[in-house]
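I've put the structures underneath this note.
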Structure 1
Amino acid sequence: MERAESGYRIRVDCTQSPPQMAMSGSVRVTEPGELKEFFGQVHSALVGCGACEVVVDLRDLDFLNSTAFKPLVHWLGLIDQLPVDGRYTVRFRIAKERHWQKPCLGALSCFSPLLVTVEGA
């Protein structure tokens, strides 16, 4: 599963264990709808394959504007709506040199502390 737009790319591989997502480039969107739909599709695929965890690699992600951040929050909400025994966790890998990532992902981990871990902070 992949989404590529001008300036960014999101790739998801559900065949690995755990499933992997990689985001790269600069995500600057003005309307969150398409990203929200994409993360909904990712969620459905992860539930369908019975994932217990997904690793989201952000080390090549230069920028994520606030409008693009909202679909990530929505995605965590979808996970949280699942029955407890059907939920999967999200492990974000961040780059220390991308100074914006630590506070932004820290905020996500506060939103869902049982679902989100941040690696590389």
Structure 2
Amino acid sequence: MEENRERVQEEGSNIALIIDSNITFSIIVAGKRARAYRIIAEHQDLELFSPEEVLIEFREHMRKLEKSARIEFWNKVLLAFSLIRIVPREVYADILQEAYFIASQFDPKDTPFIALSLKLELP
């Protein structure tokens, strides 16, 4: 785990965070008007990570997001996903069981986000 944290820090980032699908989706819906986008844009020192499951969740909700976004949907999708690093499941797969135990206390769907957080030792 220490190796993962060092790799993140070596890349020059001052603040590294795991972000939830809802933040990504708010940018897809509202684009640069999204509060999340404005906060990220103001803090160039942020390094944002999400587990690959965010892509699966996007695909599941794509039609609804497209209706909500109304215009320039794909531009907003590119904007949102350009702000985060998608981490392959192989990186955190070994810690999914521990993450599920934690997530099952409030929302099991958050398991991959918790696993990635534990693996990279990031909030």
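Using relative contact order in percent (Cα under 8 Å, 6 or more apart), single out the structure from 1, 2 with the greatest value. List each step's numbers first, then the result.
Working: 1: 23; 2: 35.
Once relative contact order in percent (Cα under 8 Å, 6 or more apart) is worked out for each structure, 2 has the highest.
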With volume of the Cα convex hull per residue in Å³ computed for every candidate in 1, 2, 103 is reproduced by structure 2
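Name the one structure among 1, 2 that helix-only ellipticity at 222 nm (-39500 (n - 2.57) for each DSSP H run of 4 or more, over all residues; to 500) of -18000 was derived from.
Details: 1: -11500; 2: -18000.
Answer by label: 2.
Output the label of whichever structure in 1, 2 has the greatest value of distance in nm of label points 7 Å out along Cα→Cβ at positions 63 and 111. Mind showing how you got there, number by number?
On the way: 1: 2.1; 2: 2.6.
For this comparison of distance in nm of label points 7 Å out along Cα→Cβ at positions 63 and 111, the top structure is 2.
Among the shown structures 1, 2, from which was the value 2.9 of distance in nm of label points 7 Å out along Cα→Cβ at positions 55 and 103 calculated? Please list the in-between numbers first.
Working: 1: 2.9; 2: 1.7.
Going through each structure in turn, the value belongs to 1.
Read-outs: derived from the displayed coordinates by stated rules, not from any lab. None of these values were measured; they are calculated from a predicted model. Cβ atoms are built from the backbone, for glycine too; each structure is taken alone.
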